[in-house]
Structure 1
Amino acid sequence: MDEALLRRYEPGEEGAVRRVFRRAMREAGTDPADVPGTQDLDWIEGAYLDHGGEFLVVEVDGEVVATGGLVVDGNVGELFRIAVDPDHQRAGHGSGLLAALEDAARERGVERLILTTALRQDAAVDFYSDHGYGQTGHDRHGEYRLRHYAKRLGEG
């Protein structure tokens with residue numbers, strides 16, 4: 001496993017976060033330009049941090065290689081932008097990031113986490129199932145078949 005630093009996003013890292021997101025989406029067979037609602041990547045502080053959420057990054061050798069955000073609405077949290085740069089996948093960064101976001105959610109009183117991913121992102125579908133997330137539904141957005149997942153948080 002790479003020597004990694006898991007930490008909170010810092011202002012000015014939007015470019016690094018967008019780079020990880022774009023690379024991970026392309027690797028999964030998704031054109032990042034087709035992903036709806038990505039404006040949050042331009043104002044991470046306002047979308048996540050200013051409203052009681054969290055946005056974490058994993059840094060390896062001074063480079064952001066993984067990202068993930070949490071938005072909190074009462075006792076429900078929603079995960080967004082969980083992505084690992086393809087050159088750093090399968091090193092445990094995604095699992096560490098997910099565990100840290102789940103801890104952040106618990107600290108904020110979240111009892112249930114939800115998220116959405118595209119069915120074509122096979123690795124993500126398997127990843128969330130392997131981490132205790134159950135499918136709660138599905139729908140379509142254009143050509144994308146989406147899967148919705150949820151997980152009840154225990155004391156952890």
Structure 2
Amino acid sequence: MKTLLVMRHAKSSWDNPGLLDHQRPLKKRGLRDAPRMGRWLAERDLVPDLIVSSPAVRARSTAELVGEACGYSDKIVICEDLYPGSPDDWIDAARSAPSSVKRLLMIGHNPGIEDLVESLTGEYVRMPTAAIAHLEVGVDAWADFDSDCKVTLVDSYRPKEIDDR
């Protein structure tokens with residue numbers, strides 16, 4: 001059994017209309033929510049063994065802030081296919097994770113994340129910015145992960161629902 005945590009990037013800024021979409025940075029709320037979610041992961045013993053992120057600035061920044069806040073110290077892997085990222089792209093990216101990875105955190109964009117969770121579990125989960133869906137995947141090796149695997153939605157977590165002490 002593997003744990004897949006899928007996270008939508010934290011709130012991004014639209015303040016500079018001259019930036020391309022993938023260049024948009026986090027705004028103040030995103031800079032607050034990303035580490036909040038990282039601390040929350042650490043408190044629940046959900047620190048990932050590997051973090052994979054979309055190449056978009058807002059996703060990479062989210063990954064860095066979450067990783068730092070939860071105590072993740074390894075390299076963050078950038079996966080070009082997660083921008084924008086269809087469900088198949090997400091599954092393919094997860095399949096490339098080493099078998100030694102028990103808990104995988106992937107950070108990217110909607111609608112891909114909501115589509116992924118619904119296609120794997122049959123349940124629609126609203127994924128606002130910085131939300132995390134916690135999935136249990138019935139495989140022993142990530143290479144065996146596909147859309148036909150048994151995947152269970154454990155829960156979903158949103159920054160507004162987290163008590164940040």
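Readers should treat all values here as calculations from the given coordinates under stated rules, not as data from a laboratory. Fair warning: this is a prediction, and the values are worked out from it, not measured in the lab. Cβ atoms are built from the backbone, for glycine too; each structure is taken alone.
Looking at relative contact order in percent (Cα under 8 Å, 6 or more apart), point out which structure of 1, 2 has the largest value.
Top value of relative contact order in percent (Cα under 8 Å, 6 or more apart), among 1, 2, belongs to structure 2.
Which of 1, 2 yields 2.1 for distance in nm of label points 7 Å out along Cα→Cβ at positions 26 and 122, as computed?
1
Give the label, chosen from 1, 2, of the structure having the highest value of distance in nm of label points 7 Å out along Cα→Cβ at positions 74 and 130.
Largest calculated value belongs to 1.
Tell me which of 1, 2 gives 20, 54, 25, 2 when you compute P(r) over Cα pairs in 10 Å bins from 0, in percent, for residues 82-137 alone.
Working through the options, I get structure 1.
State the single structure among 1, 2 that was used to calculate distance in nm of label points 7 Å out along Cα→Cβ at positions 90 and 114, giving 1.2. Each step should come with its number before you reach the end.
Details: 1: 3.4; 2: 1.2.
Source structure for this number: 2.
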